[in-house]
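Trainee: The data blocks that follow each hold one structure.
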Structure I
């Protein structure tokens, strides 16, 4: 793998750390700014919303520019946002820093996926994308526990200073190691966005985003309320929850790696199998959550199969938008976040309805199964179109 992928992974690590570490530091942040837990929660929900906005709007705004320089500019934005968070004198300034950092999240992964795939042979594209997303999974396994520990020992601001330093390292790495990526010859600046928009004429691009929203959203919906499941259903002590989440993160890391390898070999077949297994794991998890042994196993497998979908989902949409992949790639990153919000919302509804803390997992299984159904429909549609095209090509006009 090209060493430039490591620079992209470092950027992904810093971005993933920014997104997730706040969850462990929320009480300290709320106490310092004297706000309620629900108000402090806007630092999480506001970030997620900004990711979705930035993934589409910011990507659309920069399609005319060289992708490497765009990635560098996004890292500068990321550094500025985290520096503002570290220095924030008020809650409003902290929220502004979070939003600023979040704007680069979706665009970085969307554009970075295109850059990563172009750095390797076509047969290794999914593996290259998985390498970049390995930074995000590493942030869950290693970064979040360390960042939380750092914030608890030296104050939450120290964590954001550490993230700022990671951003600087990523910026230097991208500048030095990622090759220049000039725009396609003949693409005039005035028409570059219009060219990127042509990708959305493809039905398969829209179906790919639907698969992402449902296939990934089901897992995230189950994960959103996992702490309640672990303590109130499985009977774990609250002090063990962070370590259980490390196991979940280990599953994410392994699933991302294996999912990338499988997607390079057989994209549709592997994605179908992964969604089937994720649905099964969620059903088993929901049915056996009262068993601590089964809960641990299910938690690891949920992370593994859940994140094994990511390289394949990102590669699929880029394949169907091959002539103009940048904006479609960014839109799919937004779709991941829409899936996060959808899964969490539906899971919250099931809990509010009094269905218990395993209900989000049952709901996640249904949502994932819906994503599988969309994938099967999309695959059938693709095959029918391919067969129709082949039949038309073989038809000889009569004279």
Structure II
């Protein structure tokens, strides 16, 4: 395994921690700044929307630049945003720090996915992307629970100070381990990159990402409230329960990456279909502590098991110029995050209870399944009329 993949995973860990740890800190932040649960949830939605903007605008601005220096620069922006969050005297300043950190997110993972894929042979590309995304899963398995615990013990600001330090370590890792010339091909022009968005399958892939990831995070955004108000767990146990979700993410990411190297579309259909079943079962059994524990583990596995395939699919159909499409798909993950959090917040505000975001997540995920089934059928129909493209949807193309 190339050492550069480890460096990318370190960066992914820091960025993933910034994105996800806020979920366990929402009650404390809401209390300090005297805002409602839904308003506190905007710290998640605002971050996610800023990722979407950054994924497109920042990536477009750096398309022609060498990728390694760009990755380091993006992490510098990440450090600045988290430092501002740690020092924030008000809710609005905290939101500003979240937005600043988020601007690097989409470009980092979008460019990093291309860098990771170019480090390995064609038949291992999805697995390489999965290794980079292992940083995200590690952020949930270890970072989020212990970051939440750190925040509960020493204040939520301590968590952001810790994330700032991780950002510094990530810069060192990228500088030391990622090769400067990670691809034999020069970066494509912006015009060539944008041409990928004229392809229907690219847009269908992005739609699946928005709806599928939005379904999982629609359920997960307010999970602290579900665990304490519905399942009856003490707030002090929330960090440890999040470990289970993180373990599920890790397992799903590993197996999802291996499965996607064999068949991207089949992997998506299986994992997305499984997530629907799990979310419905969770919503029906959330009052049961044992059932909730199982649901957390399975929800993480099914939800994140599709991530390598989602990223690989859009890069496959934009194989001649994948950077912008890859970054746009990272933005789509976070647009789905924002959509799920927003819908979940509306459901709670409407008085539908703390299981309502789970039901909303199941509905979004069901829509994602319909889209991927449609996309697969269209791809198969085109493949039957053009034999040379018959494996496009299932076998990653050369990047």
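Each value in this text was obtained by applying a stated rule to the coordinates, not by laboratory testing. Computed from a predicted model, the values in this text were never measured in an experiment. Cβ atoms are built from the backbone, for glycine too; each structure is taken alone.
Trainee: Where does the value 2.1 come from, among I, II, when distance in nm of label points 7 Å out along Cα→Cβ at positions 67 and 339 is the thing being computed?
Mentor: I
Trainee: Here P(r) over Cα pairs in 20 Å bins from 0, in percent has been calculated and equals 31, 59, 10, 0, so which of I, II was it run on?
Mentor: Corresponding structure: II.
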